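None of the figures in this text is laboratory data; all of them are computed from the coordinates on show. In this text, all values refer to a predicted model and were calculated from it rather than measured experimentally. Cβ atoms are built from the backbone, for glycine too; each structure is taken alone.
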Structure P
Amino acid sequence: MSRRHRVAFTLLRSGWFCGILLLLLAVFPSALPAADPPQRPKVRAITAFVTIDRAHYQAQIGDTLKVLRAARTAFEKGGYEVQSIRIVTQPFPEYIRGISKKEALAFLGELDELAQKEQFEPNLGPAMMRDNDDPAGVELLGEILSTNKMLLASVIVADDDGIHWKSIRATARMLKYVAEHSPRSQGNFDFAATAMVGPYTPFYPGAYHTGAGRRFAVATEGANVVEQIFAETAGDTEAATGRLTQVLSEHARALEAIALRVEEQTGWTYMGLDSTPAPLKQVSIGAAIEKFTGAPFGSSGTMTAAAVITQALRALPGKRIGYNGLMVPILEDTRLAQRWSEGKYNIDSLLAYSAVCGTGLDTVPLPGDISEEQLARILGDMASLAYKWHKPLSARLLPVFGKKAGERTDFDDPFLENALIQPAP
């Protein structure tokens, strides 16, 4: 008789119910409930940074795609599903300088068509980097976002030199224009105002670079990992922080090892990993946080959960780049969209959470009659917070033309949920 059987029979004499249960488990160990298999993050993006010129951009993009596709194969062989490959150019005002507006729009339209054909996501970089840049670039960007399908871009509204108030006002005007001129007001989904965001972040739309190119970075989609760990450690901040740090560190090391092999094989420089646990619809960071707090997102404890995630991310090994903080994109996350519609949190809540994490204001639905002045004030609050704490934040504000507070958005995009529009702050 094995030791396991002897223990079961001993307990049977002292307590028949427990003994029978243990005897069954001794004979049929498969009766034990199976633990959930460990979740793996996806690779949200492999993002390449290139410097193009109008005469040779197709060949330059083609060479970059060879590197990106080889990198995607390497990550997939390593067990990580890859969601997208992305290409970021230098700021677009640099390579349309000296040509007419009509010629610039035609060239960028060709780039958009190439992206659709080759299935990559192109980012044009910032229309304004400094507050003394020509705001005509932002005006042109409004037309670009309103008429193209694939192109993304940004404006830098705060940096080490301070808050860029001229850029903020130009951005507010552009947001109104795009809301009124793009189908279903969706053009602003492809734009971000960024504050204190450095170059080479792999997440869109705020990615940019000003160097020679031939660099790449990696971003993750790991809300599922956070949800599993928060379910196991609900309410226990120390256990949650420790376990989340341990698991995410394992993946950070594995992902970096693959990236370094790609670097060696391609000659492209690996800039780092952004381990922000990005959500995507049902893979919800909102649901993950609710597992930890036991209450709807926006309730007391939400900020603590945000701090736990941020603390774990800051402890990860390896080269890091980008945000590396909690991401709360309202309309890219099913649970967040639900709680927004219920009025459980608002813009002020998101700015408060941003004090302890990398939230910012992401995919925020707004009434179509919001004024430029109101938009500028919201952008200014985000920029002021980022500059005060020297942390990367961004804003994707989505005013919906023709919609008022209390009405529902009607976006038609596979990556967007729809939600009730709350009153403008």
Structure Q
Amino acid sequence: MNQNFDPKNAVDLPKRVLIIGGGFAGLECARRLSNDDRFEVILIDRTNHHLFQPLLYQVATASLAAPDIARSLRQILMKASNVTVLMDEITDLSPVERRVEGQSGGTYEYDYLFLAAGVQTSFFGRSEWKAHTLGLKTLAEAQSIRRRVLSNLEKAELTNCDKDRRRLMTVAIAGGGPTGVELAGAFTDLVHRSLRNDFRRIDTSKLRVVLLEGSDRLLGSFGKKQSEYAFKRLEELGVEILTGTMVADVTEGCVHLADGSTVEAAAIIWAAGTEANPLTSQLGVPLADRAGRVTPEEDLSIPGFPEIFVGGDLACLTDSQDKPVPGVAPAATQMGRHVAKVLKEESRLEKTRFREKKLKLRPRFRYFDKGIMAIVGKNAAVVLSGKWALTGFIAWLAWLFIHILFLVGFRNKLSVLLGWAFAYVRDAPDTRIIVNRPD
């Protein structure tokens, strides 16, 4: 790769498109531009794989193995001759110079930049809480949760102290959104059914799962009836739910609540908030919210820099009905597809009499709402799509179909489908091995 590439001299050369982030938005854009000799595409991600984040909680709760929901970016794009995949973490962005720098020391220049680097866990200004909690944004974090919870059960089997056993057998989850709800339901399924006969000295059905939510109901982005259904379903599974409960502090093994009460837990999972990749603060435009997202123009470019686009969870925008576009896989995929469409159309206009008007001719991004969903334990889910508001087994089947449909690669779909079928029949997932036991 020519590190001295100068976009200003690239009149007859392919336009260099730099994509930061190999998630749904970035990958879709790269795939849409693949094998188009008008573009030289460089996809940079800090990992070497595309991750299906909606199923991370299943890895965390030992229902699926990591390879089931991840696939090598190089493998996905191996037939795209004009796409280069690099594993690097971008640390510095210079919009005026059209250049970014990576942690590796590499410098990457571009004609077009698509920033789709995703989000990270937010602790609302209390960064010290990170040392005492477990997040769920990466495969490594999912495996850490699984390792911690399974190791705690092993320690509970060893101890003769009732107080220690109770703490080891308590999982506290902060955040009553889809991630928190899905984790709570999956953990109770795991211990009440899958592990019920695995231990001799402890009763796994006594695993205490405490779900903490600061607002007055779970699943705030869903309808009230669906929130009530999720609440009732989780209670039936044995989950302790505390709504209207703000976290005041988190220390080692303890969550301190605003009302003065505490929850002692050997595993504290933080699913209460996210914030945009810090690169958005280097774009030179006002941030849209406290999470650090950016409000783009109608074509997803950022104000003042028509060659820079943002997508996925970094974009703060509304749909045609003035409703916020959710941070879900279908929305990110549509954004990646749109950016590729804009670039292709702009390349075509370069050779026409509309060259000077190309920015005005850019199409507007239009979001097609496919709905949102969350699973609430085995055989139960909630789905909200347009006027359709489903709960229960039908919603669970819809959730199952949609998630398998979005998995990248035939192998992943087949592996997940067979794994789920086996676990469903036997209530015995095979991913309970502990590697690198935590202290």
One of P, Q was used to calculate mean projected area of the Cα convex hull in nm², giving 21.9; which? Q
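Hey, FRET efficiency 1/(1 + (r/R0)^6) of positions 62 and 166 (r between Cβ atoms, R0 = 35 Å, to 0.05) derived from one of P, Q reads 0.95; which structure? Mind showing how you got there, number by number?
Numbers: P: 0.40; Q: 0.95.
For FRET efficiency 1/(1 + (r/R0)^6) of positions 62 and 166 (r between Cβ atoms, R0 = 35 Å, to 0.05), the value 0.95 is produced by structure Q.
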Identity of the structure behind -14500 (criterion: helix-only ellipticity at 222 nm (-39500 (n - 2.57) for each DSSP H run of 4 or more, over all residues; to 500), calculated), options P, Q: P
